[in-house]
Structure P
Amino acid sequence: MFVKTNTTGFADALTCEAEGLESLREVLVQVGVEHLRIPQVAEVDQYKLVMTQIVSVAPDERGQALLGEGLARLHQQEREHYGWGRDNYIGLSPQPNGLTESWGQFFVDYRLRYQVSQIADPVIRERFQRVVDQSSAALTRWLDSHCKHPSLLHGDLWRGNVLFDHDGPWLIDPAVYQGDREADIAMTEMFGGFGAAFYRAYDSVYPRSEVYTTKREIYNLYHYLNHYNLFGGGYLGGCERGMAVVVGFKS
């Protein structure tokens, strides 16, 4: 078994992570996906999370394809609401949640507005707040009109949160909630590491929408804002690019 210790400063961080892992496992079992796996949680408390140890290897095309196919089938399973029933965490940051019928409202309020509110620089914070305020109504309508149903999302799907062994892929370190499945796919393009075989396999099961490229910039704005708040100015350029897209929805 692998023992992960809590270094976040939040007492319930590992409990939220364990709940996310079990939620992902439950849906993958429901849809009959066996080749995309979730570590088994043996024990969890505020100090440690004991789970399956994975002996990782470099991913090959087969592993990337299994990841794409399995994720698409996970995303096809329709959920009842957007959001999540409790607050959780994305990396070292709190991730507030709620349940709603509007994907656009959830994303604008619980993702963009929250992260903007955490910006330390008052000039940048106030400028970004104006952009979100002025664009919120139009952006909410647009996101609602281009999301078919809520899907269970991994929520933090960059290359460091997928491991591979000789049998295929594993998902780790989730920040789960229910939302537009293309939010997960958008993040796979943020830091690289997902090969062409992944996208071919995903699209063969659940093709991305015709407006995916615009969504990608909007959804990754959340992650750029989070990284800017955590790590500083190296991520400000990504925030500015995302805000430039949001400005286009000005009401």
Structure Q
Amino acid sequence: MPVALITGGSKGLGRALAEGLAGQGWDLVLGARTAGVLEETAREVRERYGTRVAAVPGDVTEEGCRADLVAAAGALGGLDLLVCNAGALGAEPLVRLESLPLEGLRQALETNVVAALGLVQEALGPLRASAAGSVVVVSSQAAVEAYGTWGGYGASKAALDRLAAVLGEEEPGLRVWAVDPGDMATDLYEAAVPQGEEYRPSPRSVVPAFLRLVRERPAGGRFTAAALLEPAGPDRGPFEVRR
């Protein structure tokens, strides 16, 4: 069975992706900081889909945690897909740049960029060894559009996009995709901009976009989930999408 490693895998988009991949027969390594929630998610996915699921609690900004995650994938037989989904906002709720704590910006960069690169570096060996080695980094519209209060988080995601693009150039044997999932009903979005009863789509609604990438394996690049969910038109190839 193919093996995927998902950070931030205990809830939200990470859990939705875990369930989507498990439903396609993938074995999983899930990482997250809150051990109890992570273990419960792993148990539920394991029982529901009959797949192997390893839970590795810890902070992905720590080198030891990253090593443990990749080692857990090795114990399942290797690593075919790395999903860098763990994220930090830098301030909760988001604030204007004039008020953004510099320590908060450092935290966002450390989690969203430095830890992601550290995990890629740790995982490159088994990814290169896989016939279908792939990396997905979870991006944001804030990486390409200027939204008030989203400056620190957006800067970190823009840096992550650039790392993904360069990784794709440097590792032509891998597929490297940055995916903007759009606004979703997750704890992170609620912490960023509390909206009360305002409707946001479920993370499960964008899982088919990620599964399409994994299934069809287009050339690396930046994609939006919304574009990936659009059917291919008569004048457009399946991956001529908005980026």
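Taken together, the values in this text are just the output of simple stated rules run on the coordinates, not laboratory data. Worth saying up front: this structure is predicted, and the values here are computed from it rather than measured. Cβ atoms are built from the backbone, for glycine too; each structure is taken alone.
Assign the value 0.60, calculated as FRET efficiency 1/(1 + (r/R0)^6) of positions 24 and 120 (r between Cβ atoms, R0 = 35 Å, to 0.05), to the correct structure from P, Q.
Source structure for this number: P.
Using distance in nm of label points 7 Å out along Cα→Cβ at positions 80 and 168 as the calculated read-out, with 2.2 as its value, let me know the right label among P, Q.
That value comes from structure Q.
Among the shown structures P, Q, from which was the value 18.4 of mean count of other Cβ atoms within 10 Å over residues 64-71 calculated?
Source structure: Q.
Where is distance in nm of label points 7 Å out along Cα→Cβ at positions 104 and 136 largest, in which of P, Q?
Across P, Q, distance in nm of label points 7 Å out along Cα→Cβ at positions 104 and 136 peaks for Q.
Ranked by relative contact order in percent (Cα under 8 Å, 6 or more apart), which of P, Q sits at the highest value?
P
Say we calculate mean count of other Cβ atoms within 10 Å over residues 8-15 for every structure; which of P, Q gives the highest result?
Q
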